[in-house]
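These are the structures in question, set out in turn.
Just so you know, all these numbers are worked out from the coordinates, no wet-lab data involved. Only a predicted model underlies this, so the values are computations on that prediction, with no experimental measurement involved. Cβ atoms are built from the backbone, for glycine too; each structure is taken alone.
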Structure I
Amino acid sequence: MAIESVGIVGAGQMGNGIAHVFALAGYEVLMTDVNADALQAAIALIDRNLERQVAKDLITAAVKADAMARIGTTVTLTDLGQSDLIIEAATERETIKTAIFEDLVPHLKPDTILTSNTSSISITRLASRTDRPEKFMGFHFMNPVPIMQLVELIRGIATDAETFKSCQEVVARLGKTSTASEDFPAFIVNRILMPMINEAIYTLYEGVGSVQSIDTSLKLGANHPMGPLELADFIGLDTCLAIMNVLHDGLADTKYRPCPLLTKYVEAGWLGRKSKRGFYDYRGETPVPTR
């Protein structure tokens, strides 16, 4: 089927970025969130980010205006029902995602494709709570969405070939690259990335190195653009912990045990950039290591 209209559930960091790239690619976008203020903030952020692209001569002012005109918002989840494709980008909690899909199902068109931007939760399990597991997929964007070129496509056990092909074509129209992952805990990127971040936290926990020495070592010694602890703060320590728990629970291997220091930071509410404190303190002009 031809996909022209896209519904996005969630106006947070991922949701607004997804709306940005879809509108820029010519799709009609309808974004929903339970919080009307979050929707207003998302539209303002998309406008600013598009303006940056205009300033860099990446797009014209007319292209920006057309993209903004394609984005609608609503606080009523079921308004998304007539979309050709729906991307759920809500909080990384399975109970919340399941409730969203259960509320949407009675209002969907027969051929609407349902997808989740989850970074780690079982696609097969989420799909089983809907009326269309064959038309359900994982559609995992990387953060920040307008900049990162990869989209992981994850097939559940029931996903049909037509749905997978349709989603591949959407990613290509966005100007991004897709990779196919089987439905195992954390898929490809986070299956590899999160244990590395967790090991960096263990290295800090055991006193092998300081925050600064660990991040400098990986940036200069492994040519990483960002140190693992700096990256953890950018992702959100609560998200890192949630993904490590999915890996640990789903694969039952002690190598995926979350570092106790990561758990402690999350318990303290030190979640990284979004809370102004994590492995770095962001309350001043420049980030300062907290350990």
Structure II
Amino acid sequence: MVQEYVERDYPPIPEIRTIGVIGAGQMGSGIAQVAATHGFEVRLVDIAQEQLEAALAKIDYYLGRSVKRGRLSEEDKAAALSRITTGTSLELVKDCEFVIEAATENEEIKTAIFRELCPLLRPDAVIATNTSSISVTRLAARTDRPERFIGMHFMNPVPAMKLVEIIRGIATSEDTYRATVDLAHRLGKETVTAEDFPAFIVNRILIPMINEAIYTLYEGVGNVESIDRAMRLGANHPMGPLELADFIGLDTCLAIMQVLYEGLSDSKYRPCPLLVKYVEAGWLGRKTKRGFYDYRGEVPVPTR
């Protein structure tokens, strides 16, 4: 339900010291890791305790790799881990100056989170969504603070990728925008500003390319191995499009294609039926051990 919009004067945006992250999956854990290593206190929330434990284990592993490579000291690793507090209740983020929602790419789930979150937050807090495709304006309208709401789309994997897309909703204030850009830079990221159109910049270009690669497979132009090898060697891509789809998650790819198809009403964005079939089968890529490749053995094996 859209909340009634009331224009108001907000207190100044406070100095951002504590960042709340909602969702401890691949994106949320990455955001938490980056924030903690850059000196921020982090409050990481997820509905599943086992997901939080997996996220902390993953963060510990990746920070350990940085120590081995000489990029981080053991003391810095320990300090970063000590800055992360986890919990299963949104009450944990109530005192945060800045909260980043990084839940599943599903509008109903995100809306439910904002409905519960808003009454808990301090009135001067900013809410950012890490959505990769959904309208920031529409999500903002589900909150009590559309002026203090913004899109902050991190790339995957968050610790390695330098870019953050900043997306203003129609009501996003200038001070919210400036504070978010500044925060991204404090996290060691570069930013681009995208207009609030379906899938923004990166996924507007990337995901249709992946969808076309799946059509190429669906129509028998090439098999999984030949399509990925052709794009690695012929276009100098570091990862083939089907391998990349598995890395992103086929459910996420499908969700973004559906947003593009419904939002732009153009048949060129129709999700490939083979992508739909894989998602229906629960073959979502690396996270389920099967997608366009089977990851259950020592070496990934194409499934088609």
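Points worth noting:
- If mean count of other Cβ atoms within 10 Å over residues 97-104 is computed and equals 18.1, the structure in I, II: I
- Origin of the value 0.90, where FRET efficiency 1/(1 + (r/R0)^6) of positions 57 and 121 (r between Cβ atoms, R0 = 41 Å, to 0.05) was derived from one of I, II: II
- Between structures I, II, the calculation of distance in nm of label points 7 Å out along Cα→Cβ at positions 25 and 257 yields its largest number for I.
- When distance in nm of label points 7 Å out along Cα→Cβ at positions 33 and 209 is computed for each of I, II, the largest belongs to: I
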